[in-house]
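Dropping the structures in below, format is structure tokens.
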Structure I
């Protein structure tokens, strides 16, 4: 009896390692969801935080420039497209490459509604979300990555990670303070709910993958934060709609 073999990988996806051995980075999840949805065969190489820059440098990855002309930081996601021997870094650039190289099924990279939802999600929810997730993220990292994460994040924030983690009562108050905003953003996600669970209805867009990636990352870091967000229908609808494309997570 013939055995079914997996198709040969066309993509190598460089991902951020954690002790759970599966994807938890929201930025990488956006690309992983797109790869899974388009059924592009790929394999994953997980990198610890301190290994990202030296590994990508050795591979000859060009990090590009920031808007002010300085060199961008080496980061994941990065992909190696094996058929063309092309390396691409950053979720937006990778998404554009995947959509042009593998146009079916279509994944709209942007829309007026999608841009509005992404902007509101970042501006209205981002700070509270970050305050709950960032100091907890260190718990799922290896000792080497913990040291790197603590050193870089504390330098950026100007305080120990432990000081960023609020007491339960204050954290609860912060989430309650944005309840109306969460409901409003969630409802905007349901604009086309008659056609399907996604922002534009029946088919996912890159905005859906952006949102689902953030939610899956939260779930990996702290189930409580994940539950806080997915109690709102719009967020929950998109997450559930994207779940079929989360099966390959390593």
Structure II
């Protein structure tokens, strides 16, 4: 296992995000109170870190409260769209495509993402049942001959750490290409995470690369009318 546990900073960020998504407006004190309850016994993060998270995802209102940024909320809704683009591009390149178990229940243009899986069950060789279960949770896989060639994790927030952990079950000697797909405005968030030693180790060890949402959309639109996609052209997908 790459990470023995999810870093505290990631867990804090998730709590803050859940509060922003679940409420129209929240006060800083309400957020701190939730964090004190969630992380007792000296685990409570410093307020500076909490403010950094809020500035990343929220904006202040006239009454001093915090509200989820509309543009971030909009990006959340694009998650399924990015998975659709990746599944279509993978098929054009001649790969089998797998959409993560959790994402299969989501929809894009009124169609469940499970429809875009090449097979009903993920069939890979050389993995234990537990490893295969975790690999099947990766957002998008391109594979052939029971071997994973490309991994894509489409992320907006803290789950990037969990994404890298899931993909670590595919050994580095497999030479699988790994991509984190994020909105352009989340690049600073990724750079901030790179300051965390464990995250940086996992990111560099497995040679992750980054694709931005708009770049993926442009790449898809460029090739959507093509029946096939030359695999050499995939180098431009970043």
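Kindly point out which one of I, II the value 26 was derived from, the read-out being relative contact order in percent (Cα under 8 Å, 6 or more apart). The partial results should precede the final answer.
On the way: I: 26; II: 18.
The structure behind it is I.
Matching task: 47, 30, 19 is the computed value of Cα extents along the principal axes in Å, for residues 117-212 alone. Pick the structure from I, II. Before the final figure, lay out each step's value.
Values: I: 47, 30, 19; II: 37, 24, 20.
Working through the options, I get structure I.
Check the numbers for distance in nm of label points 7 Å out along Cα→Cβ at positions 45 and 69 across I, II and tell me which is largest.
Numbers: I: 3.3; II: 1.6.
When distance in nm of label points 7 Å out along Cα→Cβ at positions 45 and 69 is calculated for I, II, structure I comes out on top.
Thinking only about FRET efficiency 1/(1 + (r/R0)^6) of positions 109 and 221 (r between Cβ atoms, R0 = 30 Å, to 0.05), which of I, II has the largest value? Present the calculation step by step, with values, prior to reporting the outcome.
Details: I: 0.65; II: 1.00.
Between I, II, the highest calculated value is found for II.
Given a value of -12500 for helix-only ellipticity at 222 nm (-39500 (n - 2.57) for each DSSP H run of 4 or more, over all residues; to 500), calculated from one of I, II, which structure does it belong to? Don't skip to the end; give the middle numbers.
On the way: I: -15000; II: -12500.
Comparing all candidates, it corresponds to II.
I, II: which one has Rg/Rh (Cα atoms, Kirkwood Rh), as calculated, at 0.99? Present the calculation step by step, with values, prior to reporting the outcome.
Working: I: 0.97; II: 0.99.
Source structure for this number: II.
No lab work stands behind these numbers, since they all come straight from the coordinates. Here the structure is a predicted model, which means the values were calculated and not measured. Cβ atoms are built from the backbone, for glycine too; each structure is taken alone.
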